[in-house]
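Please treat every number below as a calculation from the coordinates, not as lab data. Since we're looking at a predicted model, the values are computed, not measured. Cβ atoms are built from the backbone, for glycine too; each structure is taken alone.
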Structure I
Amino acid sequence: MISSSLFSQTKITVAKGQKFNVEVSSKTSSLADMMGQQMESISNNDNTTQYLVNEVFADSIQLQSTITKLKSYSSFMGQEMNFDSEKKDNKGEMADMLGPTVNKAKNLLIGANGKIIKQDAVEDVASGLGALANAGNTDAIDLFSPALIGKQFVAGDSISFKSESKSAKGQTVDSGIYHITAIENGLANISYTGSRIISNAFEMMGIEMQVNGNNAVKTELQMDINTGLVLVKATVIDLNLSVDAMGNLIPVTGKVITTVKVTQQP
């Protein structure tokens, strides 16, 4: 007989009225080689989003998401920008862009696999290369990992993964392997190793840049098999990019470290 602690199939199980807090912290550091000079860029983003389960249908779930806290900092070519939703004196471009996103409820509908079916228009609360490096996550929210929903988990086994995400400015292709390292008391510990190939555009300091890259991705996460919730997740992306800024090709290397923590509210 196979113990239930070693063999399980994941599914999303939530109830109407449940509330979850998702705390996300992302730190990006990069170096661009511009005509023989090393230019450093730093971006730190911390946000808390509350998800309310409005309705649970047979094949979908209706949620309401609200960013309750948001803090962002970026530094590039000697210029710094800051925003902190808990302060009253925010001014400047970042305040104009991020301020309206805080405490603004948005509705979304996800399928039984955790993928977003439809949602209200969303603003990007990250900035710079960090936002670009995480562009492959646009079809899901941090509560769930669609690649793992509906899969049978066996401790020691692996699950292959590939996903393509397209937008008006480009595309992202993720591929890799999830390794089920352990299952105990309904919790699965999982390691992911893969790559993120991007061809996209983003804006920095008022200049739109075309970016291509093949980035290495490593993730460690813990998942509640009985609910499908991702409880904690830590991701490291090693950046290896080529940036086309007004016809100048600039090689960029760096790292994006993102952590996610999910808690259920009373």
Structure II
Amino acid sequence: MSSHSEKELADYLKAAIDNDYLINLLITSHTQGKLKSQNMPFGLGKTTLEFWLNYYLNGKSWDKVFETTKYNPYDFVRLFNPELRLKEGRLAAVSYDDIQATAPAEQGVPRAIRRLANYLTTSRPEVAAILGTADNINSISSPLRKIFLFEIIVSERGVYEVQKITYHKNYKRPLHDLGRLEYLEEGTFPKLPSEVYERYRLWRMKEKMKLYPALEGELCTYAKLRDWTPEDLEADGMVSITCQVVKPRKHDYGIIIPEEIGAKLYNQRVKVVIARE
């Protein structure tokens, strides 16, 4: 990485480690900042830069990079286990790769993601720097989006700029702070060593395999329900779906069913067969 970057960005990171701060950085590529950008969401090297930052912060250990880089929120939050951190010590850096894949921006933010974001804001005793990657800051869940203090934009392969996200009082609307970007620096970074890249490629494939069965199942149900009609219910006797049990009112429980089937059965009487998944 460029020496200019080490003097500027590294100062913030070193202070986080030495002075017990918490610094959160998001690496993106699908937005143009100061530098002319290719505006490419994928393939410009966001994870490469994330790995290099993690590598330097964690004592130049590639094993530590893979140990502290996760691809889903469950595995990621386990890095912050207070009991584990008391035993093994504070982490210099952790990485959450491709956040939009498992915590995307959507209208109804899951409670678990909100709780994760809240917990991360109190994780200073467990970690000094949280690194993340996403195609665009707007593509990740709103609660997570708000924890990042820096956005590092990869404008083209091997080239980046650092923008600090600052907040200022909105005197006309005092309950809504104004967010601004403060340009810090730019620099370059190399490719990963070939053996590290191959290890990363296999690691990412295994991580995506954890997510694929759930995606396949949801899309299978979605495809079937798109073509489903009430007549199908009369012919087959029942349709099988997976539902979530919720508590909409104080003394009542209910189930959430997909919009496609709910719209077709609205205000109709149905028989529900309950079974644990």
Quiz item: Just checking, which of I, II has the largest value of percent of Cα pairs over 25 Å apart, for residues 61-188 alone?
Solution: I
Practice problem: Compute distance in nm of label points 7 Å out along Cα→Cβ at positions 141 and 173 for each of I, II and report the one that scores greatest. | Solution: I
Practice problem: Supply the structure label, taken from I, II, corresponding to helix-only ellipticity at 222 nm (-39500 (n - 2.57) for each DSSP H run of 4 or more, over all residues; to 500) with the calculated value -12000. | Solution: II
Quiz prompt | Test item: P(r) over Cα pairs in 5 Å bins from 0, in percent calculated as 1, 6, 12, 16, 17, 17, 13, 9, 5, 3, 1, 0, 0, pick one of I, II | solution = I
